[in-house]
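J.: The structures come next, written out as structure tokens.
Here, each number is a calculation from the coordinates, and none is a lab measurement. These numbers were taken from a predicted model, which means no experiment stands behind them. Cβ atoms are built from the backbone, for glycine too; each structure is taken alone.
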Structure I
Amino acid sequence: MNLRIIGELLEDFTSGIVLVNDRGIIEWASRYVRKEFNNGKPLKKVFSDVFPINLEEIMLADRKVKDPNGKSYSVRIRKIAEGENIHYFVFLESIQDFKNKDTRIFCLEKIIDTISEGIVMSDYDGKVVIYNEANGVLDDMNPHDAIGKYIWEAYKYNKEDKSEHRQVFNSGDAIINKYRAHSYKNGIPRYVSYNTYPIIKDEEKVGVFSVCQNITKLQSLLSETIELKRKYAQKESSNTNSYDSINGTSYTFSDIVGNSKPMVNLIKEAQTIALLDNNILIIGDTGTGKEVFAQSIHNFGKRSNQPFIGISCAAIPENLLESILFGAVKGAYTGAVDHQGLFEEAGEGTLFLDELNSMPATMQSKLLRVLQERKVRRVGGVSTVNIQCRVISAVNEDPQMLIHSGRLRQDLFYRIAGLCLFIPPLQDRKEDILGLSEYFINKYNRLMNKNIKRLSSELKDAMLSYYWPGNIRELEHVIENIMIRTGEYQKELNIKNMPQYLRETFLGYITQKKARDNSESLTETLKHIEKKIILEGLKRNKWNISKTAKDLGIIRQSLIYRIKKLDIKNTSEQ
């Protein structure tokens, strides 16, 4: 048996190896030892003259020694007997040498455990093998409770196919810059930005790992900054009304006027949604500002540098809508020329489909297919083009009513409503009426060179009493028409400045309202009935919001809004 050959083979696994005979003489040494010890000449030397330890000490137990430079080594010995000949293999590994596999693994694990980013890795079988402390903070989970479990069990997905790690493992495609509410604590979403990568060695799959960042605080600070900027912009609205951006938008969240609790909460919800990639459905009556929110969402998200393309589905004839959305090739119909549709034009930006409930059923089925396949084919064409834009849609009626009446396909609703945003009508947020009035007064002061400072008390009461069926658009229309009729030096708007048709409408409504004040109004009666029906539904479904909404035939967001509006509380938990 040639022990030197064995030593050379072992060199591939351990760099520091010495072969010593039974007299303690070094007969062979690895390249590493010859380079680092005894000035490159350790051979034929007594082992204890080269290393500050003798063989007997090592035989008792593995030892650690230091060379003259203070570098530490772990020392192990193995006895080899061949007949009467006895040799010893002595293994030396530098604890400070990063080439030492144990040291390298220790250093990497120490780095992983101390960095602020969350790290989680699953192996070939999908079991969690690395899970650092930072990720435990993100998940509110003890790392020891995750390591060794299948990742879908650790995260309580229950099914393997729901795990993004397994999706990446199977596809080999990384997930880059994903952002989502990772978990909730005390009802507050905690947002995580993460990348998930497959690990492939020698063209073989090894595992998957994710690097996660908790940006909840950053997102919260960003939202607070936007809110402060928005309030400041309202006070300084004399400087500007809106801006025109090169991406095709005119509004950001700073332009949204309203300090009522429903509006402040709505803006925060919209900002959260803006940072996600899901398609969005905005629900709101005509004039509530659905496109303003759509543009603000676009400008707040990561697609803000990309185009924003908006279209009203009600304004385009059915025979043109398909070619406008999907494009056409020359000769597809009389007068057709090659042109790209809005899906292509939007690129990686946002396509806003306003008044989607006006889209014909045949077009809805074609739109559904495009959203499902994420591909579009031009009218008359044979090839398809991948679409990358985010789709924001808007309807001015309750989606469930539209579905039940057959004006909105249910399968299309699930495609466009990955996330829903419900904008309450102006009559449900009376606190914003005066703020909006001030905003529009400042706007038309600039445009008309006026100097109006306030509303008369009579006009203020009238505006707060009115039910505003046209919402913000109607409010602006009223302010504009009153201001046109004010005198040069007038400082106060009053009812007598209203056009005749508006004055009759307002005064007639106020007269009717006063007549009902002595008894419960129809509105109050309906409110009590609505509250009773919702309360009974909640109790029947054990306060499960989703089940109750389905039971009552309304969307979940609408039910949550109505619960807050009617001040419905779960008394069983009190």
Structure II
Amino acid sequence: MLFSELVEFYEKIEAISGRIEMTNLLVQLLRKTPPEIIDKVVYLTLGEVYPPFVGIELGVADRLALRAVKLASGASEREVEKAYKELGDVGLVGERMLAKRSQVTLFMQQLTVQDVYSALERIARETGEGAMEAKVQILSGLLASAQPKEAKYILRIVTGKMRLGIADMTILDALAILYGGGKEWRELFERAYNLTSDIGYVAKVAATSGIEGLKQIKIAIGRPIRPMLAERLASAEEILQKLGGKCMAEYKYDGERMQIHKKGDEVIIFSRRLENITSQYPDVVELVRDHVRANEAILECECVAIDPDTGDMLPFQELMHRKRKHDIHRAIEQYPVRIHFFDALYVDGRDLTLQPLEERRRILEQIIMEGEKVKLSKAIITSDPRELERFFHEAIENGCEGLVVKALGKEAIYRAGARGWLWIKLKRSYKSEMMDTVDLVVVGAFHGRGKRSGTYGALLMAAYNKDRDVFQSVCKVGSGFTDEDLRKLPEMLKPYEIPRKHPRVETGMEADVWFEPKLVLEIIGDEITISPIHSAAWGVVKEGFGLAIRFPRFTGKYRFDKAPEDATTVDELLEMYRRQLKKVAEAADGGVPSA
């Protein structure tokens, strides 16, 4: 398959704004793609060479890419720099410079998808001394063989700025339509993806083995399972009612959620976002080897920082010191951790994701040898709301965020990649109105004035609509930012800047600057109100209105541990709004609950 054929589709996709049209074009592209390279086409379309959990990135910054453009095009450094200042997009710079190149190789052979993929793979695998220069040489050689439009997308892929607006879920829809005959098959494709976290692999299986092949996909050590997520409710009574009157409640630790993969002495640690973070936690690797009595296992735990003097749990932010690449052993001494296991997804050849919670917990208890730094999550089984409330306050006193309350019975399976009512969060901040924080995604910005001239005055924030796979605006936030925040935000958001509103963003506001939905911030506000401008839950509460957060402010917490799709959902905002209304009604009735 010629790379130029892929580029033709990319040009069409970039020119449209509707998700349905985008999906239809993807179907056409995948139908045209030979099965043996469909995984590579999927990765390239997402701007990747491998699935993220592999942990091998292209690692080409804009400046490095511009050097490759200069070498491939024969343009002067001044010309390249001038074009970059004008266009602000390395891909467009490459397209312009290569269209102007003075010498074009006669009878230049056309690039295939495999040619491009192989070159990008070599770039990704260059490490160590001299790696940057080697990356430039490989990239400039590839660009020298490329047509201007091809160069545009090659450069966007290597710099991580594909800008097509395509996400994993859009590709799953296209695969379901192409190989299943319609979106009604989406659940099977999503299950395969949730068990493997590798959408290229799912596409390859679908293309080569069809529906039956997808049904045979199994869990494998080293391929992370997409984590199950929780909904939220305000009170013990509501939660027990939702869960059928009986539940298991566990401490909700303020730490880093980990998915541990063990095979013999080999241990791999994946983050909540399924990134390989093993190198940050060599002490956890040793703890798993010593305390997990299973040859093969995929387990979930919460890793919390502890005070080395008292053993008390410390806030999540303390774990940020573990992100350093050097002196990790010093970080281990200064910021020791304890791990609390709470689920078993796979043990010695047995897939436990379709087993009920009680069975998974029983197996977990059998294989974990507890010690000073290895514990099971503290849990109770109860049907008494007062006992649940007491356990909640106990968790708060012990430095936790609250509880995760889980359903019991045959239906209480591990729903990989799903958010649902089998798990419900009860946190301290849920006890009244907008005392609860929400995690929202930056989708746009407004230029600052006065003291904020030259930076952003406010950010446009959105919640995630899971049903439609879009981000819907909910507030414009300008409060809570320090001078340091205001200084670094433009730099932090620059890689995600795009020329127009992202296809997966819905809002009635017109921002000065638009971004890909990437950065997640924690926001607090006074209350949730209806809004004629913001699009979250549009028309659900009242015709012609969405939901908005009144007087929002930034808490100072950047949620780098969360993917944009892990942000607060529109359904969660709706639930919070309805609880507010209920409290207002109860207060008006003199404290008597309304019917």
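J.: Given structures I, II, which gives the highest value for relative contact order in percent (Cα under 8 Å, 6 or more apart)?
T.: Largest value of relative contact order in percent (Cα under 8 Å, 6 or more apart): II.
J.: Figure out for me which of the structures I, II the number 81, 58, 54 belongs to, where Cα extents along the principal axes in Å was derived from the coordinates.
T.: II
J.: Any idea which of I, II comes out highest on distance in nm of label points 7 Å out along Cα→Cβ at positions 32 and 64?
T.: Going through I, II one by one, distance in nm of label points 7 Å out along Cα→Cβ at positions 32 and 64 is largest in II.
J.: Then there's this: Can you tell which of I, II yields 23.8 when mean count of other Cβ atoms within 10 Å over residues 200-207 is derived from it? Mind showing how you got there, number by number?
T.: Numbers: I: 11.0; II: 23.8.
It was calculated from structure II.
J.: A value of 2.4 was computed for distance in nm of label points 7 Å out along Cα→Cβ at positions 320 and 480; which of I, II is the source structure? Intermediate results must be reported in sequence, preceding the final value.
T.: Working: I: 2.4; II: 1.5.
It must be structure I, since only it matches.
J.: Here is a follow-up. 24.9, 78 is what came out when Rg and Dmax of the Cα atoms in Å, for residues 72-383 alone was calculated for one structure; which of I, II is it? Provide the component values of the computation, followed by the final result.
T.: Values: I: 28.0, 103; II: 24.9, 78.
This value belongs to structure II.
J.: With distance in nm of label points 7 Å out along Cα→Cβ at positions 152 and 392 computed per structure, which member of I, II shows the largest figure? Display every interim value, and only then the final one.
T.: Values: I: 3.5; II: 5.4.
Ranking I, II on distance in nm of label points 7 Å out along Cα→Cβ at positions 152 and 392, first place is II.
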